[in-house]
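FYI, it's all coordinate maths here, none of it is from the lab. Nothing here was measured: the structure is a model prediction, and the numbers come from that model. Cβ atoms are built from the backbone, for glycine too; each structure is taken alone.
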Structure I
Amino acid sequence: MSNPKTIAILAAGEFPRSEGVLRLLDDADMIICCDSAAADLVASGREPSLIVGDLDSLSADLQERFADRLRKVDEQEDNDLTKAFYAALEFSPAYIHILGATGRREDHTLGNISLLARYQQEANGCGIDLVSDYGVFVAASGKHTFACRPGQEISIFAFDNTLRISASGLQYPTEGVVFDSLWKATLNVATNTSFTIKPSNNSFYLVYLPR
């Protein structure tokens, strides 16, 4: 498939159940599965466009069935989600939705979420989010305005303790937050239908918006 506008990457965490997230799978021009995630996708009545990973956890039956859609990547420096992300970039999509990246394993969940900032740095203008049944993570750098609903809880995460963030449209001030721990700017509250983040440098940060 050439030039898909939207790619859904399905990782091997908790398979989506909510209608809105499943719609992202159904509306995607291409679905890339991380190794064994293909089994969950097939069980849901859907088929992968591409399966990426070391393929050590993909059944022999599925390897035979989708032999023309396999991409084996043996290197162990990156996880299967990262391998799938780089495969997706080769198609120059406008947007990538990462699904199934949370749940089942807390260590995998934290690792996958933290990788989102790296992915955004390397995305060459492609939009990326990480979506679950419970909410969505978006990576950004520089000044950015996010749509929200009044009263929605908003959490901000960053991995640079020199970064300072000022924000408008949020109930609690963020200017004094030092990002030296993950909880530092969590559970703020939106006061309007949008909020704006103004960072002190170009470091990437993550915003979480619950569904």
Structure II
Amino acid sequence: MRLILLGPPGAGKGTQAQRLEAAHGLAQLSTGDMLRAAIAADTEVGRRAKDIMARGELVSDDVVVGIIADRIGEADCANGFILDGFPRTVAQAEALDAMLAARDIALDAVVEMKVDEEALVDRVTGRYTCAQCGAGYHDRNIKPARDGVCDRCAGTEFSRREDDNEASVRTRLEAYNGQTAPLLPYYAARGVLKGVDGMADPDAVTTEIAAVLGVGLSG
């Protein structure tokens, strides 16, 4: 399977991507991770990216697509992949489509994780993690059994992302609605867009994604 997960920050794309990766042997491809790996490996496209970043400029779409093109040729992508964080714009989607078509590869599905924005703001601003093991909690929805003590490792130190505040979340939502939401009609017109309720319990979302993809929960 070759998949893209779409949804605003906090919709739960990372959780579902990890579950799809584990269940179906897919490679989760993060553009940030791929960019750093290409630079570290000193590939041709990695050198281009390094030069661009050294000038303080943003890496262009064609360079990112080139990195993805190199990455999907690796052995761990044989069963398919999940793109994480790309594309973010219609222009990027068009560049990605052209690259995949040149390799005779087609996307199987683009899964939109639909959310209620006000509920999403509450979800994101209330979340925090155990500083020791990374277990996730929420001020109202997912509290530790003992206040201030992690259920998983009994750690007592917790942390929050600096940008998990209301102003930052609303700015990220605005950017998503302006730049990335236009991908929804783009992929709908190509017949690959599937929608699931991103506000449901994570297990229910996993079940719904499996249903719209027509696959089992464990492969």
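Quick notes
- Kirkwood radius over Cα pairs in Å - highest-scoring structure of I, II: II
- A value of 15.8 for mean count of other Cβ atoms within 10 Å over residues 53-60, calculated from one of I, II, originates in structure I.
- Top of I, II by relative contact order in percent (Cα under 8 Å, 6 or more apart), largest first: II
- Mean count of other Cβ atoms within 10 Å over residues 5-12 from the coordinates reads 22.0; which among I, II: II
- If helix-only ellipticity at 222 nm (-39500 (n - 2.57) for each DSSP H run of 4 or more, over all residues; to 500) is computed and equals -13000, the structure in I, II: II
- Comparison of I, II - label where FRET efficiency 1/(1 + (r/R0)^6) of positions 13 and 173 (r between Cβ atoms, R0 = 30 Å, to 0.05) is highest: II
- For -0.62, -0.72, -1.03 (log10 I(q)/I(0) by the Debye sum over Cα atoms at q = 0.14, 0.15, 0.18 Å⁻¹, for residues 85-188 alone, calculated) the corresponding structure among I, II: I
- Comparison of I, II - label where mean count of other Cβ atoms within 10 Å over residues 37-44 is highest: I
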